[in-house]
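The structures considered in this document are given below.
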Structure 1
Amino acid sequence: MPLAELFAAVAEERDGIATEPPVDVEARAARWRLDGSLVAVNDEEIVGSLFVGSTGHGFGEIGMTVARDWRGRGVGSELMAAAIDWAREHDLHKLSLSVFAHNDAAIALYRKFGFVEEGRRVKHYRRSNGELWDAIDMGLLL
C-alpha cells in the first residue's frame, strides 16, 4: 500500500505523471507488480519508486515517482542507476520512457544517464483541466 500512496501523492501534484486524482489507492495497490519495482526508503518511509515494465521484446518501459520533499536529493539518480543495473541483469537491451515536455528536472536526470530524445508526442495527454500536453519519448541502449 505505501507504493500506491506515494503514487497517489505524486498524482495530486497534477504535473509530473500522467495519472491525475482521484487515485483509488487500494485498487492501485492490488494491481502493483513487484517484479521490476525498485524503491528508495528513508527511515522505513518509501520516498521514491521506479518500475521497469519488461516487455517480451527485450526492452523495458520506465515509470518513476519521487516524493516532493525528496526531489533534488539524489533519489532519482539512485533509482535510475539501480534500474539500469536491473535491466542489464535481466538481459534487456534498452530502456525507454515518456516524460512531459515541461519536466526539465526529469529530462536532465534522464540525459545524465545517457537517455536521448527519440521523439515527441504532440498534444498527447489530455489533462482534467482540458489542456493538451506534449510528451517526449526517450531511450537508452544498454
Structure 2
Amino acid sequence: MTDAAGSGFVYVTYIRTTPEKLWSALTDPALVKKFWFGVHQETDWKVGSRWRLIFEDGRVADTGEIVEFDPPNRIVINWRNEFRPELKEEGVARCTIELEPLDGAVKLTISHVIDRPQSKFIEAVSGGWPKILSNLKSLLETGEIVLETK
C-alpha cells in the first residue's frame, strides 16, 4: 500500500500454536535464528531499548528502538536498515507485530510503514517477510523450516 504520504506492507498469517509459543519464537534469539535465515535479534525487550538484527557473520543488518512491548500481544519497533545504503537513507520505518488467539491458532499480523512514497525499504520487506513467516509457521507447526539459509 502506498499513498502520497508514505508506503506500507501488511502480512497476515494463521499459525496453529499458542500465543505464548509464537511470542517465544519471535523474541528468543535462538529460535529467531532458526527461521530468520541465521540472523538474530539483540535487545532486552524493554520500551525505549535498542534493538538490532545481526547477520551470522556479525554484521548489523538493521537497528532500531522498542516502542511498545506487550507480551504476548504486540511489539512495535522503530526499524532502520543498516546494510543497504539506499534503504538506510530512507530513514526509520515502524514495524508492528500483533498476535491474536483464535480457536487453537494465532493470527499473526506484521505491518511495516514508512513516511516515504514508493519506498525501496517497504519493497524489500515485502519480499522478505513472506519467506521469514513461512519458515516461522512451518517451524512451529512441523518442527522444520521451509526455506534454507540464503
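The numbers here are math on the coordinates, done by the rules we state, and not lab data. Note that this is a predicted model, so its numbers are computed, not measured. Cβ atoms are built from the backbone, for glycine too; each structure is taken alone.
Data overview
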item	result
For relative contact order in percent (Cα under 8 Å, 6 or more apart) computed as 29, the structure of 1, 2 it came from	2
Highest-scoring label, criterion being mean count of other Cβ atoms within 10 Å over residues 33-40, among 1, 2	2
